[in-house]
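What follows draws every value from the coordinates through simple rules; no lab data is involved. Predicted, not measured: the structure shown is a model, and the values here were computed from it. Cβ atoms are built from the backbone, for glycine too; each structure is taken alone.
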Structure 1
Amino acid sequence: MARYSFVLRRLLQVIPVLFGITLITFFLLHLIPGDPALQILGSSYTKARGDAIRHALGLDRPLVRQYLLFMQHLFHGSVGESIFFHEPARTVIEERLPATMFLIGYSAVVATLISVPAGIISALRQGGIFDQAARITTLVGFAMPGFWLGIIFILIFSIHLNLFPVNGYGSGFVGHIDHLFLPALTIALAFSTILIRTLRSSTLAVLAADYIDTAKIKGISRFRILSRHVFRNAVVSVVVVFGINLAFLISGTVIIENVFSIPGLGSLLVDSVSTRDYPVVQGVTLVFAVMVVGINLLTDVVHAALDPRVVLE
């Protein structure tokens, strides 16, 4: 019962957060300099035509009135008409969403495959060659900018070795795996540096616990100690770090998608900001925000399931 109450409280806390996100997204976007009417009309811009465009888009109304109209459309599942694409912004976002979702999931899987073995081996062989190499590698990987690493990967693996495509999303599941490997690896390397250090530290802390010594005295096999006591307890803190940084990983896709020319929400967001396409920018920002809030909520629920003390607190 306490666990359901905890989940319900967390769901209720999400409501004011999402409302605050709509406020910040709407009002900050209108502080961006530039005139959407000028972007639409281009060289044929005149004051009369510009006023007509702004009136049609509702940009000549007070900001509060515009926000209320924005919320009214949002409650009906719409974020308005795209200024640049001349179609519902929701349709434009839905077309780009699968590429971003696939890239996020792909990056998370690659980061897990890298960090879990590396973190565990580093802890079990503390001070060894592998441990020292992993610590240096994570330090260097954390310091390297993602866009720079992505460009290096393109030069080496795409242009010189011709192993992976330079850009695009591909078609079909195999095509997506092939085209998005380098972008996913770029994101995963930065993501896995934190996971490796966290898993290493938590594993060492569990290995130093008294109940591990008691298990050894009882003659329990090393494999059983590691599988049932060490890894199970060490992974709890990693789940929290994984969830928090997965939320930050979403923002990292914006840069990486532009480096690899992936037709996802990140590249759409950058293009829409440059063209002052307010409805699309607001819609993409809200999608990213909902992703982050949802991941944080799921992280709290999983953490509570793994560690009952979270619910009691």
Structure 2
Amino acid sequence: MQLVQADPEASRERSRATHEAWGGQLPVDTYVALETRLRGQPWAEEAMRVWLLCADGGEVLASCESYRMPSRIGPEPGHSYGIASVYTEPEKRRKGHAAALLAALGARLARTGQAMVLYSDVPLCIYQKVGFSPRPALHLAFTALPGDPGQGVDALVPETRAARVLDLIPPPPDSFAILPVPAQIDWHLERERIFAELLGRPRPPAQGARLGDAAILWSADHRDRQLTVLLLHAPERAQAEALVTCARRAAHAAGLARAVLWNPPRDFPLAGAQLEDRLERLDSVPMIRPLDPRLRAEDWNWIPRALWM
């Protein structure tokens, strides 16, 4: 078996194959066009690669995507890799192909990377076998609220300025962090644009908001009928409450049922919120495999939705 980086044509063929897992009710050709468009977004075009585990005769046994992201261990800059869309055709499963793919990819990425991370929707033991460890997967879910999203904040942030909000959000003081870049924020918004067009749904009136030195960014997930908070920075409790209220109103304006905030601070206001553990539902459970020997799994604690892929 050998690890191969897919060319554009092979990547499209894998999109056709993975429709079975992630295409939902979309026609196959529509799903392939969606994936091709998303891979052409600037961040994905630069950071994403499709990997194939091939038998000696060339048959594809398993595939996945990797996304290169800036990271740091202490003050030392580097990069880590997000792993997504791990897939094996049904008739080839239970033969260890996905584990072999991730082991081979890990060996290659360990030459330069600090860590590999992924968000699991399947039993965690599949990834634990190849060195991944789960991290906390709590989130708060707030019901959508009617009202003017702009009330109570200094300004709403349109998509043309969403990436600039990153300048208002300081990096975490943690010993290890993966850091989203402006083009990655736009990748989330491109997903929003695509599904709003496909499903004929309205988009939120803005993609974030500012209040003093606090800021929030979000994107609409029309498939799950929720607005997901990508990043939130609020030094004061009142700022957090106002910005989350803004997000709830933006969700209502877009016809979404709720707003969701990943990994809220311990002292975050719980009024009107439901605390949910994604581990119980195997829903985007963050997992990490350290590649640098100085890094431990428990060092990864700042895990905003902006890092999901």
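Computing mean count of other Cβ atoms within 10 Å over residues 63-70 across structures 1, 2 gives 21.4 for structure 2.
Computing log10 I(q)/I(0) by the Debye sum over Cα atoms at q = 0.09, 0.12, 0.15 Å⁻¹ gives -0.61, -0.96, -1.23 for which of 1, 2?
Corresponding structure: 1.
Assign the value 0.95, calculated as FRET efficiency 1/(1 + (r/R0)^6) of positions 191 and 215 (r between Cβ atoms, R0 = 35 Å, to 0.05), to the correct structure from 1, 2. The read-out was computed on structure 2. When distance in nm of label points 7 Å out along Cα→Cβ at positions 31 and 167 is computed across structures 1, 2, the figure 3.2 traces back to 1. Name the one structure among 1, 2 that helix-only ellipticity at 222 nm (-39500 (n - 2.57) for each DSSP H run of 4 or more, over all residues; to 500) of -9000 was derived from. Computing helix-only ellipticity at 222 nm (-39500 (n - 2.57) for each DSSP H run of 4 or more, over all residues; to 500) on every structure in 1, 2 gives -9000 only for 2. From which structure (1, 2) was distance in nm of label points 7 Å out along Cα→Cβ at positions 55 and 223 calculated, if the value obtained is 8.0? Source structure: 1. For the structures shown (1, 2), relative contact order in percent (Cα under 8 Å, 6 or more apart) is largest in 1.
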